[in-house]
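Peer 1: Next come the structures, one after another.
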Structure 1
Amino acid sequence: MKKPNVIIILTDDQGYGDLGCMGAADLKTPNLDALAGNGARFTSMYAASPVCSPSRAALLTGRYPGNAGVRAILAGHRRASGLTPRVPTLAGALKKEGYATGICGKWHLGLKPECRPNANGFDEFSGFLAGCLDYYSHIFYYGMSDGGFNPTHDLWENDEEVRADGEYLTERITRKSVDFIRRHKDEPFFLYTAYNAPHYPMHAPARYLDRFPDLPWDRRIMAAMLAAVDDGVGEITDTLRELGLFDDTIIYFQSDNGPSRESRNWLDGTEDPYYGGTTGIFSGHKFSLFEGGVRVPALFSWGNKVPARVIGEPCMATDLFPTLLQACGGDPAAYDTDGQSILGLLTKGESAPHDCLFWEMEDQTAVRRGDYKLVLNGRLEEGEAPRAPVFLADLSKDPGEKNNLAETLPDTCEELKRLALTWRRGIEETWAREFAGNYSVT
């Protein structure tokens with residue numbers, strides 16, 4: 001039996017409502033919408049963290065971030081630690097199954113040699129290692145570059161630093177992804193296409209901006225950046241069809257977390273409520289454990305093996321490791337993951353495998369069980385005071401988490417609080433035992 005190819009496409013800080021098939025009427029994402037129309041569209045897919053490094057670590061390892069060794073946004077200087085070969089990745093697992101493995105785009109899981117993609121299961125790496133880049137100079141300008149404001153060039157082909165000044169980064173990531181597909185068309189491959197759009201800095205060529213002349217300026221550049229991504233997805237899918245590979249290729253698309261409200265996303269002092277990105281009906285943004293920070297747009301396409309449908313059952317990005325490994329003929333039981341395979345859910349309509357889903361972010365902790373979601377010390381945005389020490393919502397009736405039921409349902413509240421704190425203690429114990437001694441974010 002032919003092994004399927006696998007492509008994971010990840011965007012950066014794209015809100016739940018920033019995709020046509022998820023309800024955006026002012027954006028144009030026809031290629032992603034087409035994938036949704038021919039496969040599964042998730043309405044309750046969760047990132048494992050509301051920020052990028054932990055979210056990406058969880059996606060690639062199938063573990064909660066604390067169990068993968070990455071609990072915070074990682075620094076961008078070249079001594080920064082992060083993910084190491086101690087924790088297996090999906091790339092490494094598929095490599096053992098005979099797959100060629102490659103990443104094009106954003107890594108943000110450590111810059112030390114042992115933390116880089118080539119040390120963690122990827123045969124090929126074309127992209128950048130820090131959290132964000134100028135889209136044209138490919139320089140990391142932000143304060144975590146070296147403990148202060150110390151701009152660092154950050155564009156790589158495997159372990160060799162390269163220069164491509166002036167090439168728009170989104171288009172470069174697409175070009176490199178298409179090249180990888182063409183070179184590996186005669187063998188099973190795993191490609192991780194990790195766009196940094198629409199993460200700041202907010203850069204887009206005029207040819208994309210011109211598609212949205214009537215939008216407010218901040219929404220216009222968000223739309224343009226996502227249009228460039230969508231064009232890239234179209235190039236990837238067109239290449240697969242040209243090579244006769246589309247029906248035998250699994251394509252999974254997801255955003256890493258909710259949209260940013262950081263002022264450097266726009267102009268300091270702006271009062272515009274959009275800030276470019278939207279969470280739809282959900283409360284919270286990037287850094288928040290409310291729905292807007294962790295519920296993300298997600299799609300799964302696999303020829304006629306995954307029927308066109310909308311999946312509302314709660315799932316998490318940690319599920320992708322066991323799901324994709326199983327689809328490719330591997331044994332998920334051979335790996336220690338927190339996620340569970342949802343292949344039966346995708347292909348046969350079976351029930352989702354989770355009883356509870358958990359999150360942590362600094363002093364925030366959250367759990368979802370069934371329709372109930374509990375958030376401890378939950379913040380709507382980074383730097384804000386907690387919204388409430390304990391916030392309980394019934395997502396079936398209140399998906400926007402507007403009404404706190406903590407006092408109305410005290411027994412449910414206490415039970416979920418116990419579950420959340422017990423899980424959090426387990427994360428802290430694993431962290432202290434396995435990772436804390438040789439880990440630094442600064």
Structure 2
Amino acid sequence: MRFIADLQIHSKYSRATSKDMVPEELDRWADDKGILVMGTGDFTHPGWIKELKEKLEPAEPGLFKLKEKYKEKTLKGTFAQTRFMLTAEISNIYRRGGKTRRVHNLIFAPNFETVEAINAKLGWIGNLASDGRPILGLDSEEALKIVLGSNENCLFIPAHIWTPWFSVFGSMSGFDSLEECFGEHTKYIYAVETGLSSDPQMNWRLSKLDAVSIVSNSDSHSLRRIGREANVFDTELSYAGIVDAIKSGIPRESLPASQAGVSSPRTSAFLMTLEFFPEEGKYHFDGHRTCGIVYAPQESKQRKNTCPACGKPLTIGVMNRVEQLADRPQAYRNSRRIPFKNLVPLDEIVAESLGLGTSSKAVKLEYESLVKTFNSELSVLLDVPIPDLLSSARPKIAEAIGRVREGRLRIMPGYDGEYGKVKIFDEDEKESAAGQHTLF
């Protein structure tokens with residue numbers, strides 16, 4: 001069965017997260033976005049786990065669905081069939097190798113009993129009720145041992161692995177390899193998460209990542225941003241099916257010898273990931289947001305990684321950090337890796353096409369019309385032929401979607417916590433819609 005999964009979000013119990021991030025709204029919005037399987041996020045929080053137990057019921061093995069009494073109709077006027085998988089993110093802050101390390105890690109669990117076992121152990125280490133993403137003074141390798149000791153079917157994934165401040169390869173507090181972080185337990189790390197400021201091709205440049213799969217998730221703090229990054233699977237709809245599909249994304253030559261010669265066909269397939277354009281991410285380039293300074297890696301090197309305005313250190317971004325650790329050139333591609341597609345969120349495309357902000361009423365109405373007509377946001381972005389879009393959408397919106405699919409856009413890269421700015425049309429094109437049919 002082919003479906004899209006977004007396995008990392010945050011609930012209303014996380015800091016700087018919308019109060020609308022509740023099961024009822026997640027169920028409805030996931031359907032409008034085109035997501036079949038949603039990660040619950042935040043299963044370590046006692047308030048959230050109580051709410052999940054109250055509002056969800058078992059569906060396929062290891063997955064859950066919203067109880068009928070809590071369901072609300074989608075934009076299409078139907079009820080969603082969203083499935084939920086129990087997931088969480090934890091913040092590990094600890095000393096190792098003479099440095100303070102700050103690493104965020106994802107946990108996937110197959111049932112509530114396993115979640116309760118994990119929470120019981122982590123609760124001795126930190127206050128799980130303080131935040132949906134708890135801060136734990138716990139070594140990442142020790143956290144991995146706790147999770148697998150609770151249930152060997154759990155999956156433990158380093159989150160947004162390049163983010164400067166809180167990740168396994170982060171420039172400010174990370175490591176130079178997975179082995180340095182997870183030691184002898186690295187063999188239980190089957191996947192890493194790209195984060196918004198990198199895409200798979202950037203990660204392929206590190207041969208040390210050949211032995212792990214690459215996943216992408218929205219890490220959303222609001223309903224609007226669900227599905228901005230996601231995973232496309234063709235597998236049995238179950239927890240085990242998803243986990244097996246993730247593991248199937250590892251190139252065969254990178255599998256252990258005991259598995260590399262297996263000739264039987266795989267029943268689970270990881271088809272592709274859906275990605276931000278990495279330049280749009282908040283930490284793609286280096287910079288200092290306070291002073292408005294942004295540099296590509298080579299420029300930072302020339303400036304000795306120092307802000308010319310105030311003399312403080314620059315925040316070294318993802319591209320620079322990849323350059324530091326990569327042992328392959330920028331143009332490197334691996335045909336044995338699963339493919340990926342870069343997307344721009346539909347509301348951003350509509351907003352630029354109309355020359356308005358994403359929160360304007362006109363943008364909202366156009367967005368909702370497209371979703372109602374073509375079933376979901378991701379269908380509009382990925383699948384609907386441009387001639388069909390032209391029959392229902394404003395020509396300039398259809399053209400913008402075509403340009404994004406072809407990667408014909410300009411992005412002022414994000415840096416130091418500032419999102420990049422996408423430009424699909426030139427300034428003169430914004431002034432006039434003349435010639436908007438010529439592309440097609």
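Where a number appears in this text, it was derived from the coordinates with a stated rule and is not lab data. Since we're looking at a predicted model, the values are computed, not measured. Cβ atoms are built from the backbone, for glycine too; each structure is taken alone.
Peer 1: One of 1, 2 was used to calculate Kirkwood radius over Cα pairs in Å, for residues 22-141 alone, giving 15.4; which?
Peer 2: 2
Peer 1: Computing P(r) over Cα pairs in 10 Å bins from 0, in percent gives 5, 23, 35, 27, 10, 1, 0 for which of 1, 2? It would help to have the intermediate numbers written out before the result.
Peer 2: Details: 1: 5, 23, 35, 27, 10, 1, 0; 2: 4, 21, 31, 27, 14, 3, 0.
Matching structure: 1.
Peer 1: One of 1, 2 was used to compute mean count of other Cβ atoms within 10 Å over residues 54-61, and the answer was 29.4. Which one was it? Display every interim value, and only then the final one.
Peer 2: Values: 1: 29.4; 2: 14.5.
Checking each candidate, the match is 1.
Peer 1: Quick one: distance in nm of label points 7 Å out along Cα→Cβ at positions 38 and 326 came out at 3.6 when computed from one of 1, 2, so which one is it?
Peer 2: On the way: 1: 2.5; 2: 3.6.
Working through the options, I get structure 2.
Peer 1: For the read-out distance in nm of label points 7 Å out along Cα→Cβ at positions 246 and 414, a value of 2.2 was computed from one structure; give its label from 1, 2.
Peer 2: Numbers: 1: 5.7; 2: 2.2.
Source structure for this number: 2.
Peer 1: When relative contact order in percent (Cα under 8 Å, 6 or more apart) is calculated, the result is 23; to which of the structures 1, 2 does this value belong? Mind dumping the intermediate values first?
Peer 2: Details: 1: 23; 2: 15.
The read-out was computed on structure 1.
Peer 1: Comparing mean count of other Cβ atoms within 10 Å over residues 158-165 across 1, 2, which structure shows the greatest value? Mind dumping the intermediate values first?
Peer 2: On the way: 1: 10.8; 2: 25.1.
Max of mean count of other Cβ atoms within 10 Å over residues 158-165: 2.
Peer 1: Suppose you compute Cα Rg over 2.2 N^0.38 Å, for residues 238-365 alone for every structure in 1, 2: which one lands on 1.51?
Peer 2: Details: 1: 1.28; 2: 1.51.
The value was obtained from structure 2.
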